[in-house]
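Enquirer: Each structure below appears as C-alpha cells.
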Structure 1
Amino acid sequence: MNGARAREAVAATDTEVADVLTRVRDLLAGVERLGVAFSGGVDSSVLLSLSARVLGADRVVAILGVSPSLAADERQAAHRVADMIGVELLEVRTHEGERAEYRANGPDRCFHCKDELFTRIGDDVVHAHRLDAVAYGENLDDAGRRDRPGARAAVEHRVLRPLVDAGLDKAAVRRIARAWSLPCAEKPAAPCLASRIPHFQTVTPEKLRQIELAEAGLRRLGFSELRVRHHGEIARIELPPEDLLRAVSDPIRSQLHAVVLAAGFRFAAVDLAGVQSGAFTLPLVEVTVA
C-alpha cells in the first residue's frame, strides 16, 4: 500500500454507510431489476454491492464484458467478487477490436470500447434478464476528468451512474469497500490492457497478449500496482516509487527481465517516474482543451 492510500485506509462509519444506502435507494426508486456493468474493480464492486443491498441480490445482474483487452486474472477476480456479493454474473462477449476507431487508438478509444459494451448490453440482454435499467461505476472524481471519454457513451446509452449522483468520490468508495470487507477494497486501479499502448499506435490482440503476460509475470514476483507500457520491442514498466529499488536489485532484477522477454519484448525498462495514471491520454486532452 503506498503512502497516499495508507492515509486513506479507513472504513466508512455506520452513519456514512446508512446515508449512502438511503441516497442510492432514492436514486434507484422504481427500478425493479438492474444490470450493473461490472469489472471487478472497486468502483463497480461497490456499486454492485450497494445495488444488491438496496434492491436485493436476486434483482441485480453483474454484466462483465469479455474481450482480449480484459486480462484473465481480472476476469477471475470479477467472478470472485460477484460470488461474494451473491449476485449473478453474466459474461457478454464484446468486439471492440473489430472497430477501426478503437484499433486506431486515438484519445477517444475508451468511448468506442464503452459504446461497444453498452451496445452488447442490448435489447436481447435487457429482455432476457428483465432489466429496467443499466448502471456503471463512475465515481465523482472520474466524472470531472477530461480523459474519460467512455462517460459520453454511457450518456448516449442512458446508463445510470449512481455513485456520481450519490456524491461518492474515490475516497468514499474505498471507505465503503473496506466497511463491507470487499476483496477489492485495496485493489489498485486496473484500466484495460489497451491503455498501455501509446495513442495512435494500433491496438492488436498480439500487443494485448504481450502486456497481459508481462503484467501477470510481474505480479507473480510480488508487484501489485503496476503498468507495462508497450513501446514496440520495449516494455516500459511503471511501479510505485517504493518498489523501484527492489525491481532493479538482484535476484528480482534478472527475474523481471526474464519475465518481460518471455512475454515477447526485447528490452525491459523501469520508469523512474513511477505509476502514471492517464499517462498517454491526459497530455493529448490537455493540448486539445488549451
Structure 2
Amino acid sequence: MPDLHAQPPTGVTAPARPPFTLRRRLRAGWRLCALGGGFLCGALLFVLTTGPWAGFRRRSIWLQRTCRIVLRTLNVSYSVEGAALPRTGVVASNHVSYVDILVLAAATPQVFLAKAEVRDWPVFNWFARMAGTQFIDRNRRSDVARQNADFVHIVENDAVLTVFLEGTSTDGSTVRPFRSSLLEPAIEHRWPVTPAAIHYTCTGGDVAQDVCWWGDMGFFEHLFRLVRTDAVTAHVRFGAPVASAEERKALAAHLHGEVVALKNQLSTTAGRSA
C-alpha cells in the first residue's frame, strides 16, 4: 500500500495539463457521484450474493464484480497480457497506486495483503474487510508468522493471495527492491508465486501525478485529479508461476527481475500503441 512518507524524485517536470474547463469540472463531479453509487452497488451485492460468513473465494469474486463497476465509474479500462491468469498461490506485483488493487482484482479474483494502517481509512477499511483483505504490521517481523494460518486458509481454499513486495507505492518509473519477509509462507508451503506488472497510460493528464499515488500526495486531492483525466488505461501482464526457492531473499530477487522485465514489456507495448 502507498507510503505517504516516500520522497518524490528530483528534476522531474510533469507535462502541462489541459485547462480545467467547466465541462471537465462537471465531468469530474459526475464521476465522483458515480463512484459513490458504485460503492453502494458493491455493498448491495455483498449483502445479496456474499454475506459476512462467506469464505475467501466468494469474497474475492465479490471484489472482482465490485471493482469492475468502480473502474467503469472512473473511466479506467484495462487489458491483460502474458501467461494464464493465476488460479492459486501468491501474486507479486509492482505497486504505484490504489488503482492497482481495483485493476488486479477486476482481472482475476484475489485476496490482498495490506498494511495495518488501511484498517483506519474511512469507507475503504469497510470494503477491505468485506473483501477478506489481510492486514499486516510491517514494523513487526513476527506478524507474518502470526497470520500464517490465515494465509494457508486463503490459498488452500482456491483463492489467490496478492502482495506488494516493494513496501510502498512509486511514481511508476522504477520498481523498488522487493522485501522478502512476506514470501516466507510461500516458501514454507511450496506455493507458486506469479510475478505481475502493471503500467498505466492516460489522456488528459499525467500518469505520474494523476494516476500514481505516492510521496506526500493527499488521497482526496489525488482522487480529484484522477477523475479529471479524460481516460486511463491499465496494462497488466502476468508472468509464468515461479516455484518457491529454498531462501526467500533469492526468491525476492528473482521475482523482482521478472516483474521489471514484465513492466518493460508493457512500457514498450504501450509506447508503440500510443
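A short reminder: the numbers here are calculations on the coordinates, not readings from a lab. Keep in mind it's a predicted model, so treat the numbers as computed, not measured. Cβ atoms are built from the backbone, for glycine too; each structure is taken alone.
Enquirer: Upon calculation of relative contact order in percent (Cα under 8 Å, 6 or more apart) from the atomic coordinates, which of the structures 1, 2 produces 27?
Expert: Comparing all candidates, it corresponds to 2.
Enquirer: Here's a follow-up. If distance in nm of label points 7 Å out along Cα→Cβ at positions 115 and 219 comes out at 3.0 when worked out from the coordinates, which of 1, 2 was used?
Expert: Working: 1: 3.0; 2: 1.2.
Here the read-out was taken from 1.
Enquirer: Work out the source of 14.2 here, i.e. which of 1, 2 gives that when mean count of other Cβ atoms within 10 Å over residues 51-58 is computed.
Expert: Going label by label, the one that fits is 2.
Enquirer: Out of 1, 2, choose the structure whose coordinates give semi-axes √(5λ) of the Cα gyration tensor in Å equal to 32, 22, 18 when calculated.
Expert: For semi-axes √(5λ) of the Cα gyration tensor in Å, the value 32, 22, 18 is produced by structure 1.
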